[in-house]
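Heads up, there are several structures right after this.
Every read-out reported here was derived from the displayed coordinates using simple, explicitly stated rules and does not represent laboratory data. Predicted model only: the values in this text are computed from it and were never measured. Cβ atoms are built from the backbone, for glycine too; each structure is taken alone.
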Structure 1
Amino acid sequence: MLRDVAVVVSPPVPAFELGILSEVFGLGRIDPSLPRYRYAVCAEQRRPLPTTSGFGMTPTDGLRRAAGADLVMVTGAAPPVPPPSAAVVRALRAAAARGAIVASACTGVFALAAAGLLDGRRATTHWAYADQLARDYPAVTVEPDSLYVRDGNIATSAGSTAVIDLCLALVRDAHGAEIANRVARELVVPAHRDGGQTQYAEAPVAAVATGSPISAVLDWSIEHLAEDLDVDELARRAAMSPRTFARRFREVTGTTPAAWLRRQRLLAAERLLETTEVTVDAIAHRTGLGSGDTLRRQFARARGIPPEAYRRAFRRDATPR
């Protein structure tokens, strides 16, 4: 269970990433029923440290505080930065050895790599530094297009705002999709972003304007997941040709219509598993996944466990609907 979070920082401290971690794990939520965590910002010495934004910050604790944390997050500034100190390396290795989740925000991945925690593992970082990570640490399998990567008890995230994606994924793994969705709503961010980070490398993705044809199709599709949806039907509703619709859809979502629909159907299945006692076969029908066998197969592929096990782990106050 995720109850205790420690963020390990070194100068210069990336203020934006630290702010994200503090927002997700360090603040009480508006909804008091959502999880609260013991939270600390740790450094080798408890003294004022410079940040990348020009102001100073003072850690709340020394590195010993990380020894009991369930999640140890590491921040990092843009390279080149000095390698982590021997004390930081020891703290990270000790956390990983006892089974804690050890994760990095953006270029904090270089500290994990320097500690040897990524050897033989998959990892990601900001797209601008992915090649450098691969060159400096050839034992690491770098996935430059991923927003975040979870490999065992080690997790890494891509640039800046992708830290939010990783944090929500860790919340979902610990508490279930419904809790993660509610936390995301309080943060006013998507609970999940489809597509990879390379879609942002040259230019930002165009916003899906409210009332636009794509926005209207997305909204309509969420309400009609049980139907047989395909590109031709979605394109017709958007008053576009299938080819134009598929191209425009990828531009604004970062993925294909089929992949987006599959993701939405699995999310809907998660919510029903957590909040109802509806059978797996009925959930498959309601979400457009067809049969219970199809749901089980796709759910296990995406989540690593069958839907029945997911329900036992995350069901809360289930009532028939």
Structure 2
Amino acid sequence: MRPLIVWRFSDGKAGHDNQSLGLVEALARLIPIEVVQPQVLLPLAALGGILSSRPSAWKGLPSPDLLLGAGHATHLSLLAARRSRGGKAVVLMRPTLPAYLFDLCLIPEHDGIAPRKNVVVTRGALNRIRPSDVQERGKGLLLVGGPSAHFGWDAKALHEHVAAIVDADADADVDWTLATSRRTPPDFLEDWPVAPHARLTVVPVEDTGPDWLPSQLARAERAWVTADSVSMVYEALTAGAAVGVLPMPQHRASRISRGIDDLVAEGWVLPFADWRRDGHLRRPPGTFNEAERCAHGIVERWFQ
């Protein structure tokens, strides 16, 4: 069987690459593939390729069987590549162009799009995390995001929540690691009201690399994630950790908060307020691996 030729278009954004790479890696676990990363065309060049001409930027590349792209900047290039070189065009996340233009759209359920022939609704955005079989008893993660379009910031309350979690597990031999993100205000780590607990290790985002979080999630049996960091919530669930959600000031109800609310209602995650009442963080009720599910669907649909 010859390898499946997969063109993966990238807009250079880490979050979008995380999604498309997660799908590519899941496909590679199912069938032989060869991955090519073509140049993303400027909009006018891509439109020209859709309408008539064969884009010269892709000369010499093997003809694709599958075209993948995450991020609005990849959409026109996906369509131009299908027009000029063939293959099935798959877009991750809700496209800005009409969905019917693509062979398949993998769209998170919080975007409110109903499933249809060429739309598969996913639990959150796809990611590169895999269910773990090497979790360590007593290994905990605290993952801190920061202010965003949908959420504000309250460092004092967050310090108090972290202290409550660490103190509650002080007699349970739980070692906690707290990591910040690119959105975390710098003074969050500078303004601790008291010295951090002996069982809490703090890791600034500057000290983490691209493989740091996957390796930590693989070992963690429990994880707390701030409500703004929805992608990390889904990554922690995929790894199989018991997941709690730390509250953040919310500007307004949004698709992000609706997605978290759905996970709470279905028992996948536990809000901090509920944990304070019973003090128990529960494991997910099932396996959560959307990249694997979507990869199986693509193979069954076109490449059996």
Rank structures 1, 2 by distance in nm of label points 7 Å out along Cα→Cβ at positions 233 and 273 and report only the one at the top, that is, the highest.
-> 1
Which of the displayed structures (1, 2) returns the greatest value of relative contact order in percent (Cα under 8 Å, 6 or more apart) on calculation?
-> 2
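So helix-only ellipticity at 222 nm (-39500 (n - 2.57) for each DSSP H run of 4 or more, over all residues; to 500), computed for just one structure, reads -10000; which one of 1, 2 is that? Before the final figure, lay out each step's value.
On the way: 1: -12500; 2: -10000.
Going label by label, the one that fits is 2.
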